Structure 1
């Protein structure tokens, strides 16, 4: 009997008066990314996330950047989280838990994730600058919180070391990527990894 592996893909469109976001996601990809948010540093971070999570990700956004970067960064994170949630389906057979440390030169980040179905973000980046490129540092933290809420996961992000805010932020995204890659991995079982029987 041949075992059929179900594709874990999603396509999400999110449109408001502030942004139009389109996401195409494949959890079992190779890390290919095509990102266009209108914010260069955000594109860089989402590209790193896709690459190190080994997700194939297309994400495009037209947002009200004439106002500021808040709506664009938040809505992209929410749409990406929704795509992750949809691609996971009932979360049957996944590892569920993932953790990773990622350094970038002097910076070191730790991320722990539980794809529990219960959103709980805890984010400590310790960024000191107001902006990195065209992205405000407060929005970087908000991206992780929005992602956790939309994926419905517990997400703990802590930057433990680092003098350079670019390095601190990028280490956090890379650690998040590796933790997610481990959490979404198929563990070979057919059960939902919860004593409740549902995630």
Structure 2
């Protein structure tokens, strides 16, 4: 009766029951198949709720069915979820799959940002810079624009190039930080980076921010 219970739980959108019934099915038959739409819905819904450890395996299995068309949202969710649980290679592959079918420029910029963060985690600093540049070339507005420009500095920090990082932070602080929180964050990063550089010239510039 478990397949019947699975379909009923899916119809009722009962996440906990659906997940429990799938586990019960797999316990009795590890090779048992669950319908692709059910797996994708369960995984996507859990990931949207921030429950990536629970949702990621279901979404991964649902996306493994290459015969069923995939909506761009599912690839984006899978990329975000992979990044959240530090599956960085999966995040890169999912972001690339998303970019192949997405047409919205802002969403494409978000995907490049996911790639950049995964690449930094993998210490692929030059590819991360290129992904960040690709995102900025799409001219995203608002908070994403600011985040990308700050992240350009974060890449240089991770790559032990504080002299280059501080320039990104300073530009973000002067031109792209719009909210009090962004102003505070960007100014603190400029100050911390100048302090880390520690040269007489850097300490002189530091005074302008203190």
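Values in this text are rule-based calculations from the coordinates and carry no lab data. Here the structure is a predicted model, which is why all the values come from computation and not from measurement. Cβ atoms are built from the backbone, for glycine too; each structure is taken alone.
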Of the structures 1, 2, the one that -11500 was derived from, the read-out being helix-only ellipticity at 222 nm (-39500 (n - 2.57) for each DSSP H run of 4 or more, over all residues; to 500): 1
Which entry (1, 2) yields the derived value 22.9 for mean count of other Cβ atoms within 10 Å over residues 48-55: 1
Parent structure of the calculated result 19, given that percent of Cα pairs over 29 Å apart is the read-out and 1, 2 the choices: 1
For 4.2 (distance in nm of label points 7 Å out along Cα→Cβ at positions 40 and 184, calculated) the corresponding structure among 1, 2: 2
Identity of the structure behind 17 (criterion: percent of Cα pairs over 19 Å apart, for residues 32-87 alone, calculated), options 1, 2: 2
Top of 1, 2 by distance in nm of label points 7 Å out along Cα→Cβ at positions 96 and 128, largest first: 1
If relative contact order in percent (Cα under 8 Å, 6 or more apart) is computed and equals 9, the structure in 1, 2: 2
